[in-house]
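For reference, the structures are reproduced in the following blocks.
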Structure I
Amino acid sequence: MAVDAKALRIEGIYQQNDAGQFMLRVKLASGLLSVVQANSLARLGQKYGSGTLHLTTRGSIEFHALEYEQIPLVQRGMTEVGLFSRGACGGAVRGISCSTGFGRGFNHSQVLGRKLLMYFSGNPYFEGLPKKFKIAVEADYNGSRHLIQDLALVYVGEEQGEARYDVWIGGGLGRAPQAAILYQQQVPEKELLALTEAIIRVYAANVEPPKRLKTLIAKKGEAGLRRLLDAELATTSQVCFSDSFDKTVLPVSGECADLKLLVPVFAGELPAGKLEQIAGAATAAGVDYLLVTADQDLALLPNDQARRKQLVAALSTAGFAALDEPQRVMRICPGNHECRMGLSATRDLAKRLRQHFTCRLNGHELAISGCPNSCAQPQLADIGIIACKRGAGEHDRCRYDIYRRTNEELGIKVGESLTEEALLIHFEDLL
């Protein structure tokens, strides 16, 4: 049977290789999943696909190497626990990412991200967009991920009992990285839904496929984009979320970084059986939720220090060691191991870097992308590596660009079209 791979994208499915296998991306609400959902995904992952689940930098989980006939079975299992993949790929509002630094606005960002996800997912008025539209709700400015989104809402505090957000638009990475611009400041939460709708409609009406919102800034300039948005907002209904009571997702409010427990996952590659073990340990310690972090790890947030100690003990018994030691940040996309766009074996390169520079990597944030799409967000790392060229012959090997970030802006390119040998030398110099 012929499969229309392009039509599958809106369902969160990409064709993964020439063998006809597929990737399915689970569209999590702000990277959050319950232990019940985690157990379900773990069981599905052990039964279908590669047996390993991939954690993404936007807080999603992917099944890899699915056969076409397995897709409906995975979808059915997801539906049983309230999960879905609609709009996780294709021209739609993608999964709403949230910062996982557990800062002061963490609970606010989680709740708002969940509302936005449910509103835009499967909404036909916001599908069929020129390309993907990425929204992030950030608890603070740590990590600077607001710079790379089509729309970023950054929590900046409360006024008269209502959360306020700075609004950034038009960011993106890829072959032409562009930092977002600050559009409005201190916007009340009740105004954000209408503002988001207006921004998406301006994007859909003024950008040709397959371009992102950032191209409209290049075409019209910041002043031109602001005029288009002002005109759209003048005709936009002031729709807002209606709440009968204050919502909360996790049991801790305010600063909660001291309770966070991070389970490191190299390259975001998590065997499905390991996820089941983590969920079991969480249940035993009375922890109800897991979070996929922006650095492709898993985080758990117990209610108090007593439960945190219990959770550490349960995870240690399950074989997860050194949970309280400082963790090395390494964001790594699947590369050509599992992605048709991949130009290099990113995980192999990461292992070589870790082997050669294991001690000197401590305190440095590293990101490796297997192609210029930059899914690992290399321009936001202290040192970022992008595979930029794959040779046609056996001896014409992959080349890499290398980026260095020293401030709160996007990293800048400091090495271009390097062989792996030259990359290692340049990398050592940067360290």
Structure II
Amino acid sequence: MDDSLLGGAHKIVIVGGGAAGLELASALGKKARKDASIEVTLVDASPTHIWKPLLHEVAAGTLDTTEELEYLSQARWRYFNFRLGTMERLDREKKEIVLSPTLNDEGEELIPRRSFSYDTLVIAVGSVSNSFAIQGVEKHCQFLDNARQAFRFQKHLVQTFMRIYSRRPSRGKGMSIAIIGAGATGVELAAELHNVMQQLAIYGLDEHQTGEAVKISLIEAADRLLPALPDRLSGATARQLGELGIELILGRRVVEVTETGVMIEGGEKVTADIKVWAAGIKGPDWLCNLDGLEINSAQQLMVAETLQTTRDENIFAIGDCAACAWVGHEGNVPPRAQAAHQQATLLSKSLVDRVKGEALMPYRYKDYGSLVSLGKYSTVGNLMGNLMGSVSVGGFIARVFYLSLYKMHQIKVHGYFKTAMLTLATRLRKTATSHIKLH
């Protein structure tokens, strides 16, 4: 039995309410209801949760608002504690984390600086965009690291569209958007924005409805988009984007971003009213000074096969912020939603076993393939399994599998019945609301 039980329940503190953190808190909270030996607390800087692979839909304004989950409500239904705040410091000797003060939009302090003790700490804070120190990226680009940034982008998108299209003369210059990074986020965002730009004109925000159409450019340093997919699927996606009129600039590295556009190697400039950075990730900067915990070059916490950090057995890391070796392959487990889901599932069992003094199970990543949605236009990807190997899929079948990934997350968080009811409610709402958010 864990020594902490001598002084009460074993305190499990989870920092970060993304896919991994929320699924873990929900699973452990359900167990804590029947097992007084554990107490679960989730900490996040935001009061609400949106599944990160949906952020491109938030940015485009096409995501239904019912997909946003309130942490306090979830904590009540799944029997864990929720604390609003941003972790700023760790004291491994005291086994304590410190949260910075919570401020309102006017800078007034709502919640003072606080500290929380733990017996087991799980860090699941996800990742942020990696600008690779390229000049102008931080100043002039939009990012989609979290829901707050995605909502800000959506508002900026509509306002920029209104400003340009209400003032331009007939057949004048239209709006231009440059997306840097042709991975899944960049490709999905490009397709979603193409649809949204058409919808904005349909709803009447383009007063002239003439002149040059919206220009969307997708810029990638590699010689092809979607490196996680086979060449054939990458090529098929490129052709689909080309048919939509999206400009692909491949094999060209961005050297600078300015107020008016993106400079790429060779001296060429891609003019853009809106610049979006989706070209790589890293761990949040504050992980670099986390009381001596080991990180890699991408600022991810180094973990063993049990998902314990390499320098402290009481601290675990999961999701995009964790660097976990991919057994049997070169490199680490890729930063995907399916990896976060698998890690949360494992820890929901391992941490209970740990409290009982039992050995921890090793984590083995299972790659089920990659899927990329081009909105209403197409879905492509490859499915992997022990029996079928790798199978390329597209169209309706790929779309079904893509949607099932999100449903798996919802089931882990809400259970089967509530997920079914939420799905039905979303379907009904779409019959009575606009296809996109217009404000």
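No lab work stands behind these numbers, since they all come straight from the coordinates. Keep in mind the model is a prediction, meaning the values are calculated, not measured. Cβ atoms are built from the backbone, for glycine too; each structure is taken alone.
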When I, II are compared on distance in nm of label points 7 Å out along Cα→Cβ at positions 17 and 345, the highest value belongs to II
I have 51 for percent of Cα pairs over 24 Å apart, for residues 217-368 alone, calculated from one of the structures I, II. Which structure is it? II
Where does the value 0.96 come from, among I, II, when Cα Rg over 2.2 N^0.38 Å is the thing being computed? I
Top of I, II by relative contact order in percent (Cα under 8 Å, 6 or more apart), largest first: II
